[in-house]
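Trainee: Structures given as structure tokens follow.
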Structure I
Amino acid sequence: MKRYLYIFVLLSSIFSFAQTEVKILADTNQVFIGDIINLNILVNSSEQILWPDIEEVISPLEIQNLSSVDSSFVNSQYEYSQNLSVQQFDTGLVVLPQLPFVGVENDTFYSDSLFFSFLAVPLDTTNAIFDIKSPKKVPFNFAEAKPYIYGFVGFILLSLLVYYLIRRFKKKDTAIEELVELIPCEIEAINALKNLESQSLCEKGLVKDHYVQLTTILRRYFDREYEIDTLESTTDETIEALKIQKLDAKLINSISDLLTEADYVKFAKSKPNAKTNNVFMRKSYSIVEDCHKLKEEAQNV
């Protein structure tokens, strides 16, 4: 009875293993250097397959064209295929290593190795070889040089015009910046927060963009309100700079929570829910108002 059981288990394992088949088909295995070899990767499996990063595992061959992975589910089998074109610019024999394909059940299946021969392009010996002719001296011809002279003069005039326009618009930009500085920092921040909220970026799936703009608004406010530089600072550096301004612990914690959440979204690809986004939006208004209120109270003491 045990012998039959062992045979059954062995047959089951063989049948399970045979459910995944990996093939790589090439239109040729010998070309001249620089020529293209077209490959077709085919995987037929009873389980879903995790596709490898072809560009990494196919080295040293250079990929010229790489299609997306085409998948289908037919007769209880997953069928995958991908087409690519490769080439090589060195002569010799190149081995395409076995490509690993991992199943969702953590089984790994490998393709067969392929060998490609890249040959040097033969020289055409039928044509005679001639000596290199020395360059001929051509007399100066003003008519032929006239377009180049006009072009050079035109370039100089255009450069002077561009310089003039840059100077002119730079003066306008300076005047605009001076006007912006006249707007109180807390009003500028509140208006910017209202504009950000009206864009509804989170509802559009642009959560990262929302938090990038939100933290930029707050950092610009801190820079103007306390005359510090936080736009290029980390969250920890910003919190330390604000602690020097003697903000109360509750306000510091609120700012830290918001900046930390923004870091998770920007760098860890976190996706907070709508309620969390709304809470931090409301906190942003409170942070600006509380910071400005504390600044005014400190000045009136």
Structure II
Amino acid sequence: MKEFLLRLVYVEMLGHDASFGYIHAVKMCNESNLLLKKVGYMTTSLFLDENHELIILIVNTLQQDLKSDNHLVVCAALTVIAKLVNAETIPALLQSVVDLLGHSKELVRKKAVLALHCFNQRAPSQVAPYLQRFRQMLCDKDPSVMSSTLCAFHDMIALDPQPYKNLVPSFVNILKQIIEHRLPKTYNYHRVPAPFIQIKIMKILALLGQRDRTMSEHMYQVLSEVLRRGDSHNTIGNALLYECVKTITSIYPNTSLLESCAEITARFLKAASHNLKYIGVDALGAV
């Protein structure tokens, strides 16, 4: 059956209807064999969407798998939850997901944070009592868990930044640790320390510092350090510099930082690469 389900995925990729096989994917989610279960979950998440009528059939399986002693089974269930659970089925799974935020395995904690974020996107009122848990997970000892909270914070801060102003020192401190290479080297990309985490944090700081002088003053030093350490000799380094320029021009103005941004923007505009010229024009509009 596993091979048939994988072939059905290919059939749908070619644009044909394979809905007759959806129920078999749902049934395979109940398998005790880990490989078969993961194939069942994978194909179910590819075949169905959160509003499909068959979703109700996997809720009980998800409840059981979230309580499994095998963390790989738990991770498989959390991955599907983030893709398929709708507002009606969230109450049946919410408490189990919240409990997994304290799991001993960092991969489970990370996926639990992402699942809770998806719940918050679909049913904010149901997740509201647990929003404090995002703050706790921001301080997790594992960088992957910490970074998984950033997407949730970005979305929540974009809607209403005021409740999260007191987190500015925390975000600044995390960014400072990253640029000082205090994260494991596995997070480096082209010798740049955790660039994607840096970019996400700067996007958050840009939202929190808008028209707020006090909060912006907390950010000036670390943003200046990002500019100073920025490497313009590779693509990811330029991406970091560009994001830093956007952040500095979004928060309360600082003359020294704006002058540095102007210099970087001029460098982009003079570059041979058309991509750098383009972001230079965009940065010039912001400056």
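Trainee: Looking just at mean count of other Cβ atoms within 10 Å over residues 71-78, which of the labels I, II belongs to the structure with the highest value?
Mentor: Biggest value here belongs to II.
Trainee: Something else about it: Upon calculation of mean projected area of the Cα convex hull in nm² from the atomic coordinates, which of the structures I, II produces 36.4?
Mentor: Going label by label, the one that fits is I.
Trainee: Quick check: 79, 58, 23 is what I get for Cα extents along the principal axes in Å, for residues 23-166 alone, calculated from one of I, II. Which structure matches?
Mentor: The value was obtained from structure I.
Trainee: Hey, helix-only ellipticity at 222 nm (-39500 (n - 2.57) for each DSSP H run of 4 or more, over all residues; to 500) derived from one of I, II reads -21500; which structure?
Mentor: Structure of origin is II.
Each reported figure results from applying straightforward, stated rules to the coordinates on display, with no laboratory input. Remember, it's a predicted structure, so these values are computed and weren't measured experimentally. Cβ atoms are built from the backbone, for glycine too; each structure is taken alone.
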